[in-house]
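Enquirer: What follows are several structures.
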Structure P
Amino acid sequence: MAWDPLAVPAQGGRTAVVTGGNAGIGFHVAEQLARAGAHVVLAGRSAERTRTALDALRASVPGASASDVRLDLADLRSVRRTAEQLAAHGPVDVLVNNAGVTSSGKRAETAQGAELMFGTNHLGHFALTLLLLPAFGPDARVVSLGSLTHARARLDFDDLQSRRRYRSMAVYGRSKLAVLLFAAELDRRLRAGGSTVRSVAAHPGWAVQGLTPARPPLWEPDPLTALRSAPLALLAQGKDRGAWPVVRAATDPDALGGRYFGPDGPGSLRGAPAVQVPARSAQDRVAAARLWAVSEELTGVRWPA
């Protein structure tokens, strides 16, 4: 079904939490949801950067309803504190698990000793989502942010922490494969339990900062960056458009649980948001169930009885 990303369904009265909402894709997701009337909560590690993002959001969307909360997905203690704060302020209608890290090439770890990308991109969001389950509204959405890199990834359950072999981009791809396996398994568990909460996933295609419109004081492209990025416009898009599939996953009333959205252009690199099919590895139910069990052990957060 055709979808107009400039005509997002009204979101008045709904609260949307966007992890990593203080930059990049996350900021533009929050901006588009705020423009549709949602109250958006920007969850980020840095108070200064998040408040700068709030200033940019309010300048872009006059009258926007927005707030912020501290969240460090690389520290499960922070995840628990943030979940408690969010739950105390009423129902959460949309949780966008957007925040993520990539590595500069050297292996690093979370506060609890997990490999940083796996621990932040997957385990942190796994814990946050399960801790927030009691706070979700009756028609809530959990939107997990995937990546095209998942298609080349394979999980090694004997080395999930990448201690034996560490290659930065391969590890990033595995973390995004884990995200999609989690999103699918979460949907199966919600449906089996008769819940009306929906778990969906999305990816932004190839979203480039240099093609993204200015959002002062958060982002103001310099002429050199714009010049260097211009040739990419044939294949890529700005992060504002990279947010479109995520916003559709969060707001499309016809989006079924388990759906996966991405750009509809060649190679799924750019274009309008459309339903897509993830790689076969992301549809492996056995791997998803095994990953879930391991994630419960690593986080200490378990599926409600």
Structure Q
Amino acid sequence: MQNKYITVLFIGFLITGFSNQGETEEMKNHKVELSLKVKAKLGEGAFWDHKEKVLYWVDIEDRKVFLFDPLTKSNRVFETPSRVGTVVPKNKDEAVIALEDGIYILNTQSGGISLLSDVESKMRENRFNDGKCDPNGNLWVGSMHLDQSAPKANLYKISPSGESTKMLDSVTISNGIVWTKDKSTMYYIDTPTGHIRAFDYNSDTSEISNERIAVVIPESLGYGDGMTIDEEDKLWVALWNGNSVVRFDPESGELLEKIKVPAHNVTSCSFGGPNFETLYITTSSLDMNEEESKKFPNAGSLFEVKPGVNGVKGNFFAQ
């Protein structure tokens, strides 16, 4: 994600609820620490593998998939042939990844990849971006318009067999997506809209319905990027151009908390650790002016914080 989209009009901010989304959030002195110092161009796609105790993440622009072990501080690297939007583990030896021209299975032992779906392979104006798996193990992955100026992208559901179903269209920059503990609600971000949308999710059919706006993200905070959910079904959102991650109550739309991160562009987050007590945060080293670059020398690195609430297990592909 880059900063061209900041010129998009945020008409949605005019709806009811904007006034209680301003700078009245609770500020707590959580200590954000450097987890791994690295100069990722566009770190993204954080996902905690609770079985292997490693964090999956990607550098979209540098075309790399990472497996980070917090205990040893090792960060295994797998290079990909094109930009990689997201990664979700399938098992200890495989993960699903979204490349520019389709969805692939990555072998995390050999580094080899195999095509699962060539959806959108002919849409040169788009590339795949963020995605996560639903409670039934389907990958929900969205594309983004490369010029970031028009709603020409889509959100797809990819089954374990590789069947693709278009779930939403008229998307500009598809980003964070999560499901509640009871599997009844899905939340989704199309960044330039400034909204977190909610949908009823049918766990029997893996279908969505009853679209509505759950949260309006004020432009003053930044732009909603990656997202995760905690054990209280509250949403944690990484803010591009916002120097922070924030916690929203999707039932009321209220901003509950804001945690400053030492990077200008914060891109994704995922709860990890033995009890999902640690929030891992990816960042970007792109799209900063000279002053911002001096202020945030560790931009692009992986950060962590213990926010005082635990997360939940993420869904694996084809689980």
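Enquirer: Given that FRET efficiency 1/(1 + (r/R0)^6) of positions 37 and 197 (r between Cβ atoms, R0 = 35 Å, to 0.05), derived from a single structure, equals 0.50, which label among P, Q identifies that structure?
Expert: Going label by label, the one that fits is Q.
Enquirer: When helix-only ellipticity at 222 nm (-39500 (n - 2.57) for each DSSP H run of 4 or more, over all residues; to 500) is computed for each of P, Q, which one produces -10500?
Expert: Answer by label: P.
Enquirer: Here's something else I'd like to know. Computing FRET efficiency 1/(1 + (r/R0)^6) of positions 69 and 117 (r between Cβ atoms, R0 = 25 Å, to 0.05) for each of P, Q, which one ends up highest?
Expert: P
Enquirer: Another one. When you work out distance in nm of label points 7 Å out along Cα→Cβ at positions 85 and 285 for each of the structures P, Q, which one comes out largest?
Expert: P
Enquirer: If we compute distance in nm of label points 7 Å out along Cα→Cβ at positions 61 and 269 for structures P, Q, which one ends up with the highest value?
Expert: Ranking P, Q on distance in nm of label points 7 Å out along Cα→Cβ at positions 61 and 269, first place is P.
Values quoted throughout were computed directly from the atomic coordinates according to the rules given, and no laboratory measurement underlies them. Computed from a prediction, not measured in an experiment: that's the story for all the values here. Cβ atoms are built from the backbone, for glycine too; each structure is taken alone.
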